[in-house]
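Undergrad: Below: a set of structures, written as structure tokens.
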Structure 1
Amino acid sequence: MIPQDPPTVDLIAAVLSEAVTYVLELSTQKKISYAHTLQAIPKLIMRPDISCFIQLGGDFNGLIVFNFNERTAVKFYQSYMISMGIPKEDLVKDFTSNEVTDSIGEIFNQVVGEFTRLIESEFGLSISWGQPKVLALTHALTLTIDADYHENRRIAFSLDNDRFQAEVALEQTQFCALPEFKHP
């Protein structure tokens, strides 16, 4: 049996996992790990307590959602700020504060920047993104995208013993190697 290439959404999820790990370990000075099992999911859901979403466009289109519980969101914010030299006693503890949501937005803007760099270097494709939007939620929201996004994956991450998830939706696309051709 000839092994098949993984679906493109799985390749994108793998690149995203590496970008998340790299940027978050640098910005929080904490160990970040991810499960090596992807979950195929029917749709993306923004879940309480904090959710961050980023729309991708360019050579391919997609959407990324990050979901955190209250404790993990505050831990991200505090670790990020402490790594920049801010004393812990000066930091907020309420996950709904603007400081927490703004910091998560900034961190994940950096994640998507690294993700874009990896996509460009690995596949030669260019993507753009808008500013990440971060919401403090009390109820889950299902995102319905006016696009043909049939491929959706969830990746589970850990910050110390706290979990968070990334969900990825991608348009129907398959990355294929361009056959070599030399002009006669």
Structure 2
Amino acid sequence: MLTNLGTTSVGVFYVQKFNAMNNRMLQHIDIKNVLPTATDVAVLIKKLDEYQISLYGIKACNLESPESLAKNGAFMLGAYVNDQLCGIGSVKLVKDYAEVKRMFVDEQYRGLAIADQLLNALMEHVKAEGISEVFLETGNLHHAAIRFYLKHGFRQVDSFGKYKPNGVSIYFGRSL
């Protein structure tokens, strides 16, 4: 229930939006193992692909399919709010390092630290596997992602693994 504080209709909208955000922030977030090929996971991967293609075009994107992630043994986690999948993230173990793949939080659930929880859980999995180096590739127009990874201790590195500099990709790594 909102108390009328004599605000304009715009002010009331912001109060309602703030209250809705607070209610969302009180939601319990469950982090669970998921299969890359599960239907709800594929929906989020498709949203991520559409976003990346809109920024860079299909040729500049390094899009790994759900089937390829599953075939290559990627460990994937999903974040659920009220049984609704709202975020995903995965790691692939590649010889002596791990690669973060497919980090994505649905737009309506951003700002709730879901990506933080996913990444922290993925890093714990990598540590448990005895791997101490983690790398990832993102695009140079993903400003929020770049800030996110820097906040989590990643530093820009030269290309790694199969990746070659392409004028679009930025590579990050960190030690655990």
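Undergrad: In terms of relative contact order in percent (Cα under 8 Å, 6 or more apart), which of structures 1, 2 is highest?
TA: 1
Undergrad: 13.0 is what came out when mean count of other Cβ atoms within 10 Å over residues 57-64 was calculated for one structure; which of 1, 2 is it?
TA: Structure of origin is 2.
Bear in mind that the values in this text are calculations on the coordinates, not laboratory data. Since this is a predicted model, take the numbers as computed values, not measurements. Cβ atoms are built from the backbone, for glycine too; each structure is taken alone.
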